[in-house]
Structure formats: structure tokens, C-alpha cells
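We did not get these values from a lab; they are worked out from the coordinates using the rules stated. Quick caveat, the model's predicted, so the values are computed rather than measured. Cβ atoms are built from the backbone, for glycine too; each structure is taken alone.
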Structure 1
Amino acid sequence: MENMDNLTLLENIKSEIGSAFVGKEELIDNILICLLSGGHILLEDVPGVGKTTLAKALAKVIDLSFGRIQFTPDTLPSDITGVSIYNMQSGRFEYREGAVMKHVLLADEINRTSPKTQSSLLEAMAEGQVTVDGEIHTLPQPFMVIATQNPIEFLGTYPLPEAQLDRFFMKLSLGYPDKADELKLASIFLNNMTTAELNPVCTGEDISRLQSLVKEVTIHEDIISYIINIADNTRTNQKISIGASPRAVLAVIRASQAYAFMQGRSFVKPDDVKRVVTPVLSHRLVMTSEAKVKKITADVIIRNIMTDLSIPVIR
């Protein structure tokens with residue numbers, strides 16, 4: 001019965017988000033996979049497709065604090081992490097919170113700021129804390145970064161280094177809505193339905209509980225070997241200069257557990273791995289110059305690897 005309640009809760013989250021955000025069901029499922037896995041999201045898409053609306057809707061529906069920072073070339077690391085200010089009355093330095101001290105942080109156009117400022121998010125994303133003047137400040141939990149970048153404008157941008165891309169659990173694209181969804185979007189607009197009117201359906205404590213349950217989903221050793229074989233194939237592929245890292249392997253494992261949990265199962269199947277492997281791995285792979293010239297994408301390589309590998313049979 002508890003599992004059924006958890007599934008109902010997840011469906012309610014999806015339904016409430018859909019009241020203000022119009023998007024493909026697969027996209028919302030991926031967002032929930034990241035949330036249940038404690039991961040961060042990189043949204044790469046053209047302007048005006050609802051990236052900010054999606055981030056706000058997620059925070060409102062799960063009743064978490066929301067912060068947004070618009071990255072520009074002059075954004076400083078202290079704008080994100082916070083700063084220590086001297087209080088003359090107390091004679092002590094006091095910590096003033098930065099934008100990162102929220103449950104859900106929208107890092108808008110992250111590639112428009114300098115690498116130094118980009119890197120200020122690394123500690124927060126990896127360890128759930130920031131260090132300011134030698135003092136560690138713990139971030140509120142659950143914590144999620146939703147970063148956006150525009151894929152078509154490169155002037156005045158700073159591409160994310162591989163080390164930071166590897167910190168993002170998934171890279172997703174919203175894409176343009178189809179005609180039916182765009183009609184729904186127009187209806188939402190005409191009825192003045194905004195994220196402020198969304199109703200919370202759970203709390204941060206509920207999400208933390210679900211994250212703990214995801215970690216208990218059983219994954220067979222043969223499936224773990226299957227995931228490792230996928231990663232190993234990316235490392236030896238002639239069209240890839242940098243393959244999947246060990247962190248990427250762990251991310252696929254956790255994403256598979258989260259997707260299995262969302263399907264109401266207490267164990268992972270090979271199909272779960274197939275469902276999550278592309279959005280988890282594609283942004284972590286660096287293609288060779290020759291592959292880029294031939295416009296061979298990481299998605300194609302992953303699909304070919306999955307076709308060639310034998311699927312484990314779990315008894």
C-alpha cells in the first residue's frame with residue numbers, strides 16, 4: 001500500500017506541474033528521475049520554451065524554496081556562494097547567503113558567465129555545501145540545480161568544461177511543443193494560470209523519503225556489469241575522445257533505480273537502463289574532431305553500443 005501511495009504522489013506531482021507547464025511526459029519523467037536521484041539538470045534549448053516555468057513549477061509543487069540567478073559576464077562567485085561581511089557592532093564577520101542557499105536553484109544561461117564563476121557551483125553540486133572564507137555552510141536538502149544554456153548563441157559565452165558537465169545528472173531539451181500542446185499553452189495563458197497558483201502536493205521531507213527508498217531498489221550484479229560494459233565501450237570507441245567516467249556509471253545505476261521505483265518495482269530491469277542511459281551519458285561524452293565534422297552525435301554512438309551489447313538475463 002505504501003508503494004501505491006508513493007506512485008500516486010509522483011503522479012500528483014506530474015499532474016500539478018502540467019497545470020502550468022506544457023511539455024512531453026518523457027521530459028517530466030526525466031525531471032522526476034533526477035529529483036529522486038538527488039541529481040542536477042542541464043537544460044539546453046532555445047529561448048521561450050518554458051525552462052524557467054518548469055523550474056518554478058517544480059519548486060512550487062514540492063513546496064521548496066526557489067532561487068534564480070541570471071548569469072552574466074560580470075557575475076561573481078560570491079553572488080552564488082554568499083559572502084562574509086564584517087559587523088562593526090558585534091566585531092565579527094557574518095555570513096550573508098548567496099543565491100545557492102535555496103532548495104531549487106535556477107542557474108539561467110550558465111554559459112554566459114566566466115569559468116571562475118561557473119566553478120563556484122561545483123562544491124555545491126557535488127557535496128551539498130559551500131565554503132566561504134574557510135567556513136563550511138550546508139545547503140538546504142533536498143537540493144537541485146537546474147541550469148540552462150542557449151545552444152545557438154556562442155558569442156560571449158564560456159562552454160562548460162568537462163568536469164562541470166560531469167556534475168550534471170542529465171542534460172535535457174524541452175523542444176518545441178506540438179500543436180495540441182501549444183493550444184493547451186495558449187489556454188493556460190488566456191486563463192492567467194501561473195506557477196504562483198500551483199498547489200503544493202508534498203514537502204521536502206516527502207522527497208527526501210522517496211530518495212531514500214530509491215536507494216533501496218535492488219539492482220543485480222549482472223545489470224551493474226551491463227552498465228559498466230556500456231561505459232567501457234564509450235572509452236574505447238574511436239569516435240569518442242573522452243568516454244564515460246566512473247561518476248557516470250554511478251549516475252546510470254541510480255537513474256535506473258529511480259525509474260524502476262517510478263514503475264512500482266523494487267528491482268531494476270535491463271529495460272530501465274536502456275530508458276535512462278542516453279540522457280545520463282550523452283553530455284558526458286566528448287566526440288573526436290572527425291566525428292564532429294561528420295556530425296556524429298553521442299546519442300547515435302550510445303544507441304549503437306546498446307544495440308551491439310548482449311542484454312543480461314536475470315533469473
Structure 2
Amino acid sequence: MADWLNYHHLLYFFTVAREGGVARAADRLHLSQSAVSAQLRTFQRNLGQTLLERDGRGVALTEMGRVAYRYAEEIFGLGRELGDAMQGRPTGRPSQLVVGVADVIPKLVAYELLSPALALPEAVQLVCREDRPERLLAELAMHNLDVVLSDSPVGPGVNVRAFNHLLGECATVVLGTPALARRFRPGFPGSLEQAPLLMPASGTVLRRSLEGWLDQHGLRPRIAGEFEDSALIKTFAQAGAGLALVPEVIEAEAARQYQLQRVGRLTDVRERYYAISVERRLRHPAVVAISHAARNQLFQARRR
């Protein structure tokens with residue numbers, strides 16, 4: 001690998017990746033396709049990495065290509081700021097926080113957790129990427145993410161060096177339409193016997209915790225549906241298809257937004273949320289703000 005970086009080559013790579021193909025990039029750069037292709041091959045050879053691969057009629061970034069593209073964005077962004085500074089124009093731009101949100105976390109919870117980052121005195125540009133936890137952890141290991149929000153900590157069997165930071169925990173509440181709430185509230189939790197429940201997907205932390213609690217109490221509700229998307233559960237609950245389980249931390253907003261009422265509270269079915277980082281100690285100011293607000297405000301009143 002060369003000890004220096006050819007910024008012309010970096011620009012060609014950046015443009016090809018951004019435009020999705022060599023032909024469109026060549027038009028943008030006012031160069032021939034053969035010239036762009038040749039310079040791109042030289043750039044990849046000097047780096048010792050394949051950054052782009054064919055994808056139908058265009059190109060797609062490889063894993064290392066995504067790393068290079070992110071650096072290129074920063075480099076050319078700083079270049080624009082340099083030009084602005086030389087021209088006496090304002091150069092301030094928001095710092096960026098790239099967050100991976102595990103797809104099992106309810107959208108309302110994700111918003112409550114992340115909103116303190118947007119309230120900082122210094123503007124923050126928030127970039128959210130939702131995916132399965134294992135994929136997000138791989139991106140975190142590649143430094144493509146600043147932090148991952150998850151409902152479970154990184155286990156010992158995961159081949160990623162990361163640290164778990166507990167943000168908080170809360171009980172689970174059962175919500176339903178006013179009619180279902182009036183029907184199943186009396187005698188709760190025994191009233192859940194044969195009650196229509198809208199269940200989270202199998203294999204999730206909440207599903208395992210709930211099944212353990214039901215077995216412990218000898219209850220057999222009727223499973224009216226299973227869902228991977230928590231927002232879809234609430235939509236079906238709003239339509240009266242069954243009772244929804246919601247983290248207590250978002251009960252008020254979920255009840256307001258979906259016109260639901262509390263049936264009861266499952267104190268022992270706890271939901272926990274973690275910030276996962278490659279740092280033992282959180283350093284990014286926005287992540288520190290998220291952690292502080294979660295521990296001292298969001299979950300404070302819902303501790304045992």
C-alpha cells in the first residue's frame with residue numbers, strides 16, 4: 001500500500017460510488033469512462049483493497065468500500081469548509097452521530113432515547129440505521145457506527161470487542177382499546193387466560209421474558225398474532241385485534257397515539273436498553289447526553 005493518498009483517485013472513487021456507476025461519474029467529472037476506470041483500478045491497487053463490485057448495471061460498495069466512502073465524505077466536507085474559511089463564509093456544520101438501532105426496539109423508545117442528542121447546544125446531525133443486532137455490531141466493529149442501541153447486551157459468544165452501557169429498564173404494560181380494557185382489566189393478570197394477545201416475534205428478549213412469566217403464572221392466552229414490528233402491533237391493537245405489550249417508558253405516548261388504555265402492568269416482565277460502543281467509556285458528547293438523560297430522567301421514575 002502506498003504511504004500517501006492520491007486525492008484525485010479518492011475523488012474518482014467517491015464520485016463513482018455516489019453516482020452508482022462509472023458512466024455517470026465520468027459525465028460528472030468530464031472525463032472518459034476508460035480514464036475513470038483506470039484511475040479507480042490504480043486507487044484500489046494502491047490501497048490493496050477492493051472497494052467496489054458490480055451490481056447489475058451499476059456498482060455497489062464492498063465492506064471496505066463503505067469505510068473508504070465514509071472517510072471520503074469527511075475529507076471532502078472538510079475541503080469545502082476550508083474553501084468557505086478562505087472566502088470568509090461561515091464554516092460551522094453539525095457534528096454527526098451515526099446510530100445503529102436494533103430492529104426490535106420500538107420506534108417510540110428509539111425516539112425517546114435519541115432525542116436528547118438533538119437538544120444539545122451544538123447542533124448534531126443524527127444518522128439512524130436500523131437492522132438486526134448482529135449486522136449492526138459488525139458495522140460497529142468496522143467503525144461505521146458510533147453506537148448501537150439494543151434491547152440486549154453483547155454476549156460472550158459474539159466475536160466483536162464492544163462494551164455494554166445499560167441505559168435503563170422498565171416494566172411492561174398491557175394496552176387495549178377502551179372496550180378490551182374494560183373487559184380484561186378486572187381480575188388482571190388472571191384475566192389474560194385465553195385473552196387475545198398480540199405477541200412480539202419468537203426469539204426476541206421480550207417474547208422469552210413474557211413466555212417465562214406466563215408459564216410461571218399458569219396462564220395460556222390466545223395468540224392473536226405475532227409481529228416483528230412493534231409499531232404494527234400497536235396498529236392492530238388500535239383496530240381491536242388484541243392486547244399489546246408496551247414498554248412502560250412509552251405508555252403515555254403509545255396510549256395517546258393509538259387511542260389505547262392500560263389493562264394492567266407486568267412488573268416482572270422487564271425491558272432493558274443498552275448503548276453498545278467500542279469504547280469502555282462513552283466519549284461522543286451526543287452519546288454521553290443520551291446516556292445521562294436515559295439514566296437520570298427517562299427511566300428514573302420507573303425503577304423499582
Structure 3
Amino acid sequence: MVPETINERIIHLHYCSGGNSRLVKDILQSDPEMNEVYEKNPAFFEKTSFQNKESLRPVLQRVRALSYDTIQELLFKGGIKALSLIDEEYPSHLFHMTIPPAVLYCKGRRLPPQEMTLGVVGSRKPTVRAERNIEELLRPAVEKGIIVVSGMAAGVDTLAHKTAIKFGGETAAVLAYGLNYLYPASNRNLKEKMERDHLVFGEYPPYIKPMKHRFPERNRIISGLSRGVFVVEAKMRSGSLITAETALEQGRDIYALPGRITDELSEGTNRLIQDGAKSILTPEDLLEEFGY
């Protein structure tokens with residue numbers, strides 16, 4: 001059965017493309033109603049702004065082989081809700097990205113409001129000092145209702161999620177892969193807990209496996225969804241600094257945990273502070289950013 005509404009067509013095409021939001025954006029620019037895609041109009045390939053037109057052909061073949069109803073059944077069985085960028089529940093603050101996620105695949109609660117959301121990122125191998133600081137600095141914010149958003153990666157991400165849960169707060173994880181997968185495997189209990197009581201979501205269909213290049217792409221959603229981003233520990237070249245750069249491009253505030261100048265994992269955060277990020281020394285430093 002051919003999907004009838006634009007919302008259904010966006011989800012259908014996005015799912016069949018493996019979560020290629022750029023492709024969906026280009027197609028919408030060329031064919032806003034997606035009529036030509038579903039009517040198999042050959043002229044569509046000449047009109048689209050997508051650079052590699054030939055890569056569209058296998059995607060459209062899959063669109064015709066995999067019905068929208070089948071996709072809906074698969075999502076329903078997995079307890080997954082798909083929100084296209086025209087859905088009323090889709091976070092409007094993600095629209096300002098160059099390539100906003102065309103679809104978000106969600107499991108758990110509703111997406112949080114930006115004004116109460118704090119992105120937390122950092123090293124995958126944090127120091128003992130950082131582990132202690134995360135709990136001390138985030139606890140008061142969590143107890144005030146500030147929602148912690150991170151990426152469920154090892155290290156700081158995991159600590160941030162667990163701190164929010166420990167002190168009765170809310171947290172959301174943005175995955176760099178489909179909801180049918182998990183990375184690292186040690187976070188299985190955390191993922192199951194968050195899918196049940198909090199929120200786990202991402203822009204990739206459930207069948208997409210973890211791959212290295214998808215993690216930097218995911219970072220723009222963490223920053224886009226957040227009022228500000230707190231970088232706990234980071235080397236000079238790290239994914240956390242990529243998130244901070246993306247946050248700045250999106251007009252978000254940057255907060256950073258300072259450290260000793262001799263510590264490799266403090267090089268990135270110290271540099272952020274030198275470049276204008278707010279230094280977080282006490283819980284009050286975070287709270288005042290949210291009006292407390």
C-alpha cells in the first residue's frame with residue numbers, strides 16, 4: 001500500500017534509505033508532496049538536487065518492495081514511535097540544523113522541552129575526579145527538574161544518565177545507531193531501564209548497526225535538543241569537542257569542567273573555557289543558567 005500523507009511518506013522513505021536525512025531533505029526540496037517519487041516519474045531524477053542521483057535508485061527500489069504498513073508493524077512490535085519532522089511532537093528547535101533529522105525513532109517518554117534540557121558529554125575513559133564531579137555537580141540540577149541528555153556511550157555519557165536516574169530525575173539518550181542494537185554491551189540494563197522509564201531515541205531506523213562515522217552525526221542532535229552543553233572531560237581532538245563546536249553553531253551555551261593543565265583529559269575543556277565557555281566549579285554555576 002502506498003503511503004498517503006506526507007508524514008507517512010517521509011517515514012517510509014527515511015526508513016528505506018537507512019536513515020539518510022540529507023536524501024529526504026533533497027527530495028522534499030524537489031518534490032514537496034513526494035508525488036513524483038511514488039508515481040515513478042522518470043523526470044524526478046533530473047529535478048532532484050541530490051548529488052549522486054544513481055544512489056537513489058536502490059532506495060526507491062526498496063520503497064516499492066517494503067510497504068509502509070510493514071514498516072509500521074515492525075515499529076509497533078518493537079515499541080518504537082517514529083516522528084517525522086512535520087509531526088507536531090517533533091522538537092521545533094531541531095529545524096535550525098543544516099540537515100535536521102527527517103525522522104526520530106523513539107522508545108519511552110516524550111521528547112523533552114529544550115528550556116529544561118542539559119546536554120552532557122565527555123571522555124569515554126573519565127578520571128576518578130570526573131566521576132565524582134559529575135554526581136556532585138549534576139545532582140542539584142537533576143533534583144530541580146533539569147533533564148540530562150547524552151549519548152549512552154561509555155564513560156561520561158553513562159555516568160550522566162545514571163546520575164539522573166539515581167537522584168530521581170529524567171534523562172534521554174540519543175543513539176548513533178538503531179534501537180535494535182546496543183553499544184557498549186555493558187549498558188544493556190541501562191538501555192532497558194531508560195526505554196521503560198525515560199527516553200531512548202535517534203535518527204536511524206532500528207535495523208542500523210553502530211558504525212564509527214555515525215557518532216559525530218549523532219552529536220548535533222544532543223546539542224540541538226539542549227539549552228546548553230556541559231563538557232566534563234575531553235582531549236584536544238575528541239567527539240566531545242565536536243559536540244561543543246556544533247552547539248556553538250546552533251547558538252547553544254557551552255559549559256566546561258576545568259582541570260589541571262598537565263592532564264590530557266583537561267586540555268579540551270580548559271581550551272573551551274579559554275575560548276569563552278563558562279567554567280563550572282559548583283552546582284550553582286549550572287543552576288543559574290536555568291534561572292535558579
Problem set entry | Structure responsible for 4, 16, 21, 15, 10, 8, 9, 7, 7, 4, 0, with P(r) over Cα pairs in 5 Å bins from 0, in percent, for residues 135-182 alone calculated and labels 1, 2, 3 on offer | 2
For this session: Please state which of the structures 1, 2, 3 yields 22.4 when Kirkwood radius over Cα pairs in Å is computed from it.
Result: 2
Problem set entry | Structures 1, 2, 3, by volume of the Cα convex hull per residue in Å³, for residues 55-102 alone: label with the highest value | 2
Exercise. Once distance in nm of label points 7 Å out along Cα→Cβ at positions 15 and 71 is calculated for every structure in 1, 2, 3, which label goes with the largest value?
Worked result: 1
